[in-house]
Structures are given as structure tokens and as C-alpha cells.
Structure P
Amino acid sequence: MINKTECVISTGTYVNNLEELRAQLSLRTAEEAAKCGYRLVVVDGSPVEEFRRELSARGAMVYTEEEKGMGPARRQAIRIATELAGSDGAVCFIEPEKGPLVKHLDKCFEAVFSGADIVVPCRSPKSWESYPRLQRLNEPFGSYSFEIATGRGDLDMFFGPRLFNAVSADLFLKRRPGVHGGDSWGTTHYPVIEAIHLGYKVVGVLVDYIHPPEQTAFEDNPSFYIKRLDQIAQLAAGTFLYAMKLGLMEKDPDLLARFEKEFGAAK
């Protein structure tokens, strides 16, 4: 059995009103964390005070965003959660709409306390069935780019949640200017690449997470397709470039020049 006083979940939120879907799903995540006995740290940048009050009423520890942006908010939440968990504890980062994952986190935390430095929850076939078709098609492509770059084909890298110990937390608090999506989607992506480079123990844990059907319906439209394609393009390119920078991949001048032309120079 894990000691949940040493486990803290963290997330970042931004909503425009209390009625929007992400706000409602975030409140459900807070409820699920409380139900499962986990502390939840939320860093919020919303202009909606009522949303923060509702999160607090459901047991979340809510902090105001210190610096605007997805990356800064995520790092702030992870920093606070790491301090609360302590040097022997473990932290989970989760997107705020993924409340149904919380009940599966026990075995993921167990893997950290059993010696893993970083745990990447991996979606089961049952889980994949609950997603919009585009994500079922393009996210395996993204994970394959990660396999090419790092040799790790066992990690579901485009499933956002991550769990890690206090030592690995430093990687998630690091800024990576110039890396594609490094201060947005890449905030929890590139630390795993660096961990593999450093020889940290990174493991995948299979989970039967079921995506909220309301979220699946909401994202099953062309505007979200474009967003997902942009995410894959940025992170796939960034994965190769960052792996080359660290020495996990041999530098390819032609590939580097092509990426620079299409995505901008990597620093």
C-alpha cells in the first residue's frame, strides 16, 4: 500500500467561465482526487474567482498563477506539489480534464515507490477506444517519433500525465527556451527525453483510463484536428532536435536544416 501523504497530484487550469466544459471537468477531477484520498494542487490563471472557490470547496489547494502561460503554470504546480510531497514523496502531473485517471493512479505511484524515477501512464486498447478518431490515428505516430529518437517504443508519450520522484522533479522544473513547444505541450514531454539520456529509470504503466465522453464529442471537430496536428508536428520535430542536442541521436545536418526551415531555428 502506498502512503498517500507522500503523493501529490498537480495541474494547471484556465477557464473563461464556470459553465464551460473544461471548468466542469476540472471540478470533477478535484472531486475524484478527494474521493481517492489524494492532495491536489491547482495553479489557476482564470479570470473567474467563482471557479477557484468551487475548486477549493472540493478539496483542491488552489494557487494563483504567478506567470502567464501553460508552461509556467505547470512548473509552478509541480514545484508546489514537490515541496508538499517531500524528498521521499512522488508527484503526478495531470491535465485538469483527466479526472477518470485518478482512480488508476495507485499502481502508478506504486511504481515510483518501487524504484521508477518517472512513470508514463500508457493507455490500454479499451482506453484508446474512448478517444476521437484523429487522436487514435496521429498520437501513435507521435510516439513512434519518440521511439526513433530514444529507442523507447513502450511509452505512450502523447498521453499527458506523468509521475515522478523528487530527484526527477528537477527535470520538470527546467525551462527549455528554443525547443519546439518547450513552454507549452513540451513542458512534460522533454523532461522524459532528458531522463532517458541521463539513465534514469523510466517505465510505462498500463491503465484503463476512459476519456470523458463529453470531451471526446467536444474535440471531434476540424478546429481541434488542426490543434492536434500542430501539437504532433511541433513535438515530433522537437523530439528529434532535442535528442540530437543531447546526443541520443546522431546529428543529421540535412534534417536539422529542414526542421529549421519549417519550424524555426532550435537554440
Structure Q
Amino acid sequence: MATVWGTMTIDEVFPNPTVKVVIFQARFPNLFYLEEKMGEFQIAIMEKYPQSKLLMQKKLFLADIGPEANIEDAINTSDGVIKKIWEFKSENLVKVQVTEDNIALTSEFHKTYRNESANFRFRDELEFVMGVFLDVFPLPRFTRVGLRYIDECPVPGRSNVDFEKHYNTAFPLNRFDLADACELQIRAVVQRGDHKLRYFEKYDVSEGEDLLIMDFDAFAENVPAGDYLKTTDKLHEIVSEEFKNSVKEPILEFMRGNTR
């Protein structure tokens, strides 16, 4: 993740980034003709995204089925709506998913958003996919445009003092000691200028290795389709600034590969 530090961008592509997945999503009103044009979209991106499949997702609505009922029977007999998901993958497993009301681009491959010195930039991938999508489906605007980064960060130990040397955490450690914690998490939704940010922080010990999970989801609403990239650039700035505010120098050194 190219990170804005104060008024300057850190001009680095980190060899050991904490970000595990980046997701772009654009939502729009239901497109009733989307299915008949999906082949045209597929052909246009096929050279870069040769792997494709159609997924079926069932929206399940359960009432109180009672203590004696079998949940599997309820699922099998549910009248939930079937939602089609067209999925396309590249050789490096970057994934595009399209439904009748949204398009999402997910990557566990990219290490930077737009760093000019990098060979692979998430912004370039986004511009290609969305350029094709808007050629095939000339939408006037998106109801929501979002950019989400999920980071998995190392925990230096179960000491509040050590933890706070690495992170500017939102956890109330003055009340709950990290050494006693089985799980800590906090969620906030805040305004950032004209846009919003959903921030989620979780201290996780479930997999045997202590991890700090930071989830940054910046989004804008009612975006003209022609402004999707300019909007996403701004969302990236918001995420970068929040990441900057969440970590301290030892974590940047970890990302540079200079420490554990």
C-alpha cells in the first residue's frame, strides 16, 4: 500500500506488506439486461482474465423454525432468491466478480496502488476492468464506490507497552490488558470530508498466532460513473492516511523486511 505520511507519500513498494487483500466495489441499480451482455464483457477481458465460472448464491430467509426443525431441511426448501455471480480470474488470481447490481475487483497480489516504480499497480488493473465494464454497460452513475484494505499485522507480544510502541491502537488498553485478552475488537464509521470510512480493528488469537487485523473500508455514494477513478484515488488517500495514523515506525521497518 503506498502510504501518505503527513504531506508526503512514502515512495516505497514494501517487500513485506501487511495488507493481505484489497477490494474495489461499485454498486448500481439492478441491470436487467446485464446477463445478455455478459459474454461481450467476458471476451473483452478474457486475455487478462482467462479463468471464468458462474456461481449461484442463494439468499436465505429463515423464520423461527423451532427447536425440533432441521436447519439443512430449511435451507433445502427455502424460497430464497438465487443470485448469479459471474467470476473471472487472472493468472495471478486477481478476481473480478459481477452481479446484477455490483462489480468487485479483489486482489491478494498487488503491493501498491499507484507507485510509478512498481510493475504491477492495483490502479492500472482497476482502470482496465472498469474501462471495459463501462464500455459494455454505459451506466450514468454508481450508487456506491468503495475501496477496502484488510491488513494482518504482527503483534510484538502481550505487553501493552510493547504493543503501543508499534501501534496507535483504538483499543481501550487502559481498561483491558492485552495479556488478559482472548479477543478485542472495535468498529467505527466516521465522516472523512465528503466520504465515509468504516474502520474495524481486531486482536485475534484464534489461529494460534497473535495477529492484529485492521480493516479500512472507505466509500463514496452517488458517484458519476466518469468520476469512479478520481473518487477511488481519494478513497485511497483516506485509507492511506488512516493506516499512517494506525502504525508506528517499527511496523514500517517490519514492512521493509528489516525486522521480524
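No lab work stands behind these numbers, since they all come straight from the coordinates. Because the structure is predicted, anything quoted here is derived from the model rather than measured. Cβ atoms are built from the backbone, for glycine too; each structure is taken alone.
Numbers below:
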item: For log10 I(q)/I(0) by the Debye sum over Cα atoms at q = 0.13 Å⁻¹ computed as -0.97, the structure of P, Q it came from; result: Q
item: Test item: FRET efficiency 1/(1 + (r/R0)^6) of positions 115 and 219 (r between Cβ atoms, R0 = 25 Å, to 0.05) calculated as 0.60, pick one of P, Q; result: Q
item: For distance in nm of label points 7 Å out along Cα→Cβ at positions 131 and 163 computed as 4.6, the structure of P, Q it came from; result: Q
item: If FRET efficiency 1/(1 + (r/R0)^6) of positions 35 and 203 (r between Cβ atoms, R0 = 25 Å, to 0.05) is computed and equals 0.40, the structure in P, Q; result: P
item: For -8000 (helix-only ellipticity at 222 nm (-39500 (n - 2.57) for each DSSP H run of 4 or more, over all residues; to 500), calculated) the corresponding structure among P, Q; result: Q
